[in-house]
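Some structures are shown below for you to check.
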Structure 1
């Protein structure tokens, strides 16, 4: 039962009386449905429907907290500033002052039995709870995150449910880990490095901003429509493009999980071909379950969307599209 180090993360707060309404007008998820200590996954899109950011978005007393891959704050802050005129909504970046690690929800329940996430109010919503016991100088918060799978979408996440991100100041997290150390040792818990994070998210099919997607992608290319895109929430920036793609079904590439059988690990940005025609590209690669096997997130052309579709890597090995974990 491990704890897992995270890569660098973005922690962005949007506060003000109009924060949720403004954010709802800039993203693919139905943020107006968030209540209490709940969250959801969302793509923030520009006027062309391209993905400017990808976050877990949580409702707070003063607005919203956005958590996602690093280096998204500057672009998102500028985006909000551009489309906030008279509304009361201000963006602040807390990425440098926050630290975090991931923990199995069942393990957290043993360490913090008073922390109950409860039943989410809507499909693919998740929750967060503050942890203030133990005399920390400042509190930390336990956020459910879909990075390793989410029950409503994947059927079985890490430990049978969403993983939990423990986030706070470096001192707060140090105090919590120190207080929990005897119990963690009894459980045999060890802090795993960030390579384990990427291994588990690739197995779950979760894309990471700056690695698997950027502002050149359309939301539907990430194949997370059910988890992160609402087609009935009303208008938002870029909604016309997203709705048109949904109506016409004309997305030309899609993120899939590839299994590559090869003695050598394929590098990032490897092209996959059929008869010298490029049909795929790999973006995240991790070891598979057996020697000579690799799992990768990567794009496939329309001809290779279906599980079982095959391609070649420079004659070094065969790549096969896998069934998505959430199907």
Structure 2
């Protein structure tokens, strides 16, 4: 089952095939190496588990996630539930799926429009492009979408958002460069209520987690949205770049603590052989991955299905 902004849906075969293609490099880097490892061994011993550890960490699964998987495998071996090296791959698959299964889904409840979505994250993760893709997806569902150009510090961000607005027939609310982002947000939410928009997607400036004043500005935007729309922002999606791997995790933790992040969008999944970072991100942040970016086109934003993600790696 897929958890999206629209609730729980059944995965479509076409989307699952695209997900499988997106993780091909990760599969080659990660699971193909596990296959090679178990072919050369008959029994599960300390040397095999040490090599498995290196493979998982090399695939950017993360030290914590890797340790959890190895501890679970060792416990099975100790209880004599697992001994044959050929069964190791299935055991690893089970434990990876279990990690995803324990993460709260936070399935969205029925909401009264307009639904307000904040998009946050550091520069270069593909945040503005993701907004455009999400606007396209919502528009394809027959929803009326309004985009808020809250990144007033970078003129190119506003221009990029306007291009996506034209592509997706979504209105864009903006002000002059350097304007107060909360003022832009106020205008956008006021317009959304007047125009009976279904969704407002708010672009925000790419921020380093060390910039306390910029994080305070995001909090001001949160307060502004709450004054105008009860319960807003309804979603705060943190956009992360899969190609940066573990390096982005500390920044992500800061965003999650400061902004009440409700979900993750993992971009550029098709451009890395270390897609195992999806496991590390979900486990470390205890947040669901809502979407993954698998290309540059407007349809290249896929709802994330954790079970099928793991299945695609092991298929």
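Observations on the structure shown:
- Comparison of 1, 2 - label where FRET efficiency 1/(1 + (r/R0)^6) of positions 17 and 105 (r between Cβ atoms, R0 = 25 Å, to 0.05) is highest: 2
- Here relative contact order in percent (Cα under 8 Å, 6 or more apart) is compared for structures 1, 2. The highest value is that of 2.
- Here P(r) over Cα pairs in 20 Å bins from 0, in percent was derived from just one of the structures 1, 2, and that gives 31, 57, 12, 0; the source is 1.
- Highest-scoring label, criterion being FRET efficiency 1/(1 + (r/R0)^6) of positions 233 and 281 (r between Cβ atoms, R0 = 25 Å, to 0.05), among 1, 2: 2
- Computed -6000 for helix-only ellipticity at 222 nm (-39500 (n - 2.57) for each DSSP H run of 4 or more, over all residues; to 500) - originating structure among 1, 2: 1
- Label whose coordinates, when distance in nm of label points 7 Å out along Cα→Cβ at positions 145 and 217 is calculated, return 1.6 (choices 1, 2): 1
- At a computed 5.1 (distance in nm of label points 7 Å out along Cα→Cβ at positions 57 and 113), which of 1, 2: 2
- Calculating distance in nm of label points 7 Å out along Cα→Cβ at positions 25 and 273 for structures 1, 2 picks out 1 as the one with the greatest value.
None of the figures in this text is laboratory data; all of them are computed from the coordinates on show. In this text, all values refer to a predicted model and were calculated from it rather than measured experimentally. Cβ atoms are built from the backbone, for glycine too; each structure is taken alone.
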